[in-house]
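Please treat every number below as a calculation from the coordinates, not as lab data. Computed from a predicted structure; not experimentally measured. Cβ atoms are built from the backbone, for glycine too; each structure is taken alone.
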Structure P
Amino acid sequence: MRFLAALFLCFLILACNEEVVVKPAAKLRLEYPKKSYERVAVNCPFSFEINDNAVLNTANGCNLDIEYPGMKGTVYLTYQSVKKHNIDSLLYDAQKLTYDHTIKANNILEQPRVDPTNDVYGMFYMIDGNAATPSQFYVTDSVNHFITGSLYFKAKPNFDSIYPAIMYLREDIRVLMETIKWE
């Protein structure tokens, strides 16, 4: 027993002789490509501008996916025609989809879009927190066209980790909303 205690004491003394090296604090630095936008004409009753770094895919008819492969993010666009008396239900569904995330969201900021010159009206929702989607939006002309959009990442929703990518893509969503033109 004394032998083990002496051996332990030797290891303890020998282990304390090394100098402690303090490592500098590391900061995460993410650099994304410079933005450049181009108008895309899809075979749908609308057009808009997207980032040159994005890949546009047609999912089903006028439902589009704007993929950002380097960020593992996708903006899903869904187009619906406004039919007789269904604008209320389309608006309700778009708003309900956003506010279903209040369970995980810390905050939901609303930014309205009103452009009477181009007949574009809508809302941009910025959802902060570990919600499944950090941004959603809808745009409409209130008579014929209605588009909803949602941003999703192929990663666990950890808001702090994906925050730089969220901010980068929120700007792209803003540009999309500002440049939409109805045909």
Structure Q
Amino acid sequence: MLSVRPKIAELSLTLFGRALHPELFETHKKFEVLRSNYFVKLEITNSGHVFYFENDLTKITEVTASSQHPLPTSRLIDSMPFNGGYQESNKTRGTVNYHSEFQIEKIAPEMFWRLQNELSKSSQQHGIMHSFDSSGRIPIGGISYLHTVAREKSFEVKAFHTFPDDQAIVKTQTRFQIVG
């Protein structure tokens, strides 16, 4: 199966107050975490990722995808295009505080290739990684790496998505914290 990334300029971060159908995405890797008071499912997709967080009272799904990707509008909380610089989102849904920071960084070629190499060797002990096929313009494909930290009342994930054609990296840091 060919797995090539969309253009970086098309990406956005979208937040839903519900689960989304898995058929909406081409998933390459999955990772699940179950704690006594929450469940999290992480997926690496062609466009980036899908994070689903659920506890007794709240469901939240975060998606990084191309703006061309058809997403539902039911229970849409927010949609923010990746405009390059640092952006932040804070929301409280039910008993969960959601916090996300995200940015696109253009990197000098030698630094990009060093970072790409380090990510490809990253330990998958606390997360998952997927290497994408080349788009054809550059002989190496992008990498997605999700690093997780699961605690009793919080879950944090740092995502790194590389885009070799643009010599850029999309970084997100998302935290779900149960309050009360």
Comparing structures P, Q by distance in nm of label points 7 Å out along Cα→Cβ at positions 42 and 74, which one has the largest value? Q
helix-only ellipticity at 222 nm (-39500 (n - 2.57) for each DSSP H run of 4 or more, over all residues; to 500) derived as -2000 - corresponding label from P, Q: Q
Comparing mean count of other Cβ atoms within 10 Å over residues 130-137 across P, Q, which structure shows the greatest value? P
Identify which of structures P, Q gives the largest calculated value of mean count of other Cβ atoms within 10 Å over residues 50-57. Q
Which one of P, Q has mean projected area of the Cα convex hull in nm², for residues 82-161 alone, as calculated from the coordinates, equal to 7.0? Q
Thinking of P, Q, which structure, once semi-axes √(5λ) of the Cα gyration tensor in Å is computed, gives back 27, 17, 15? Q
